[in-house]
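Where a number appears in this text, it was derived from the coordinates with a stated rule and is not lab data. Note that the structure is predicted; figures quoted are calculated from it, not measured. Cβ atoms are built from the backbone, for glycine too; each structure is taken alone.
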Structure 1
Amino acid sequence: MAAITMKNIVKQYGDGYLAVNDVSLDVADGEFVILVGPSGCGKSTLLNMIVGLEDITSGEMLIDGNRVNEKRPRDRKLAMVFQNYALYPHLNVFENIAFPLRLKKMPEDEVKARVHEAAETLELTEHLDRKPANLSGGQRQRVAMGRAIVRQADAFLFDEPLSNLDAKLRGQMRTEIARMQRRLGTTTVYVTHDQTEAMTLGDRIAVLRKGLLQQVGSPHQLYEQPVNLFVAGFIGSPPMNFLPGRLGDGQLETPFGTHSVKSERMQRVGKRDLVIFGIRPQDFEDASLLSEEKRQLGQTFKPTVDVTEWLGNELYAYVPYEAPAEITQQLRELERELDSESLRTQLIVALDPASTIRSGSKAELWFDTERMHVFDPATGENLTRNRDQTSGDDQAAGVSVAGPPDETVSG
């Protein structure tokens, strides 16, 4: 096992395109770190520079404290698992897993021992004589992982390994990858565009946007304290709601009315003529289901619900609203970048499935003002982020954060 250190890594192509722009990130020995972001953000390019498949324009890549910029992939002692399984169809499972060991001309006894150990770890023992064509997608991906395990590499690198699987298999494979990594304790860097994978798998998540590192932290930190609009919109499903408004004198004006707030976080922001309020769907409730005591802890409003979706254990309500042109344009651009259809000018509310609110009805909804965030429309910065608290958490976890592209915030 080994730590991976990236210092001011830059990847610039011949046409001047910056795929990775000054990224610095430390992956501790035995840690599971996720590189996440939308297509084209630079996450796979960064992974390829770690393994040596892409040249580094500038900066330093260190593995176990040793500079590896000029080392060939075979000399870095890393194992990579790709999106496509890259299995040899004419070889059985045993020989596919053993292939890297055969290349090293390892003694047969050692080959058998390593293959059987990996097969046991991945529950492939009974399939060792089968060909890839006779395996399910999940089993094929486990074979690819077994080929990585037998190399006894210093680190595992995963490049969107589950994207070719259906939803049920992805869920099963997430669990298997997490168990395998915990059991082996191998340093792991995992690339995905799926924020659900990121939230469920990683010790820490690094969010990238157009080659720039936006924020690094635990799943909980990114969910509770997003540094900017981009991270807030990317992390969480459904994503955070963004509403235009005005803040000042203990009042917040939203498309759904004016509400009083006592939050110290809001008061620190001061008066703002135009802000973007952020609040997650889970921070709403059907007011009719709440005790009077809880009602007093938040605010209520009475919109007309456009559409509801009842899923048995969940109920979602959609409430459209009007927004200034500049806010609407900004949300549309963010929506396109995140490949999301949920950031349009509508409120998404997650309710108790026992609620009787239905499409087209007038409803009294409650929301928790203490859970709201305030974003600067010009920079996207989270103005209510608790810097003191987050800074302490980040230092303890060895985390750094980055603000908008023109501003860096040290954690």
Structure 2
Amino acid sequence: MSTTEDPFTPNLHALFRTLKEQTLWRRREVRSSAVAPAVRVGDETLLAFSSNDYLGLANDPRVVDAFCAGARRYGVGAGASHLLGGHTSAHHELEEALAAFVGTPRALVFSTGYMANLALLTTFSGRHQAVFEDRRNHASLLDAARLAKADRHRYRDVEDLRCQLTRASSSGLIVTDGVFSMDGDIAPLGTLHSLAKASGLGLIVDDAHAFGVVGPKGRGTAAHYGLEFDPGLIHMGTLGKAFGVFGAFVAASNEIIEALIQKARTYIYTTALPPAVAVAACTSLAIAQSEEQRRTDLYARVRQFQDGAKALGLTLLPSSTAIQPVVLGSAKRALEASVHLRQQKLLVSAVRPPTVPEGSARLRIALSALHSHEDVSRLLEGLATLPKDPV
């Protein structure tokens, strides 16, 4: 092969062709407006049901003002990693507020949830240590267990996990999403916690889609089940969903947090989150805790949608959260349903394999506290016009 030949393009073209043939080709929408129920995409104004901004805080004027004030004080970048001068009073205040929110001694801010999960699994598991992970866990948890080279065991449900635990060694972790991102249901964390305690295992819960919207004052899945602080339970959460900002955090015991500071490569070897983001997140966290009406409004819209979808005969999964999937089966049918809704000025994402299993492609409807009764009614009217038979 000469040095001028491209070694990538032939294989990539074959990959692109396969993805298009299987209706799995993805493309980005270019939005030119703030996050809101009505967004501007290209030349259209669309009613959107695809955002993780569950409490409607991403464009709240108080959060925006806090971000601007943070930028004026600290600038737009941290300037260094946390351990080389990038850790500011804004980061520290946010960590203290997050620890108090979750009910743990300490918290540690990360740039993304993916980085936080990689840090947790690579720090607290490794070769020959068992990691029991729900089959529906987020890709970051699955990738983290692979990177850690752990002895991976994937379970279908609690009974499957119970059986696997009887055959496993005593060293390891149970790892689960708190709210499953594609199905919307809440993990049985109370039972998982009991199994972990009985088996001498640690328990990690990824509460990215739970913090802010699940449990008393939105304090997450553990609070939903009435679990108190336990040094064997580690919480991971994100700041870019219900809190409407950006970043992630781990909340846990003093020892867990100190171990991450000392050993977690995704914490040590990256520039710190912009301090202005931390300032905004503090404001958002305070609003999320104090304004219960936001959760009340969100769950009113959830119930309205569920009642209307059932009346239409749509196949819903057993979710009580803001994530309401409508399962359609084939990738082709899900994509065509999304296009059909787009023609009615409704923005609803089609989720296809490998994000979800084959045969379970779906419309992933995400509701927000800012959606009105009329917004959800309009969505249901659009869903009522979907073709009834599989394509």
*If helix-only ellipticity at 222 nm (-39500 (n - 2.57) for each DSSP H run of 4 or more, over all residues; to 500) comes out at -8500 when worked out from the coordinates, which of 1, 2 was used?*
1
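Once FRET efficiency 1/(1 + (r/R0)^6) of positions 49 and 153 (r between Cβ atoms, R0 = 25 Å, to 0.05) is calculated for every structure in 1, 2, which label goes with the largest value?
By FRET efficiency 1/(1 + (r/R0)^6) of positions 49 and 153 (r between Cβ atoms, R0 = 25 Å, to 0.05), the leading structure of 1, 2 is 1.
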*State the single structure among 1, 2 that was used to calculate relative contact order in percent (Cα under 8 Å, 6 or more apart), giving 22.*
2
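Comparing distance in nm of label points 7 Å out along Cα→Cβ at positions 97 and 273 across 1, 2, which structure shows the greatest value? Please list the in-between numbers first.
On the way: 1: 6.7; 2: 1.0.
Largest calculated value belongs to 1.
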_Quick check for you: by percent of Cα pairs over 32 Å apart, which of 1, 2 is greatest?_
1
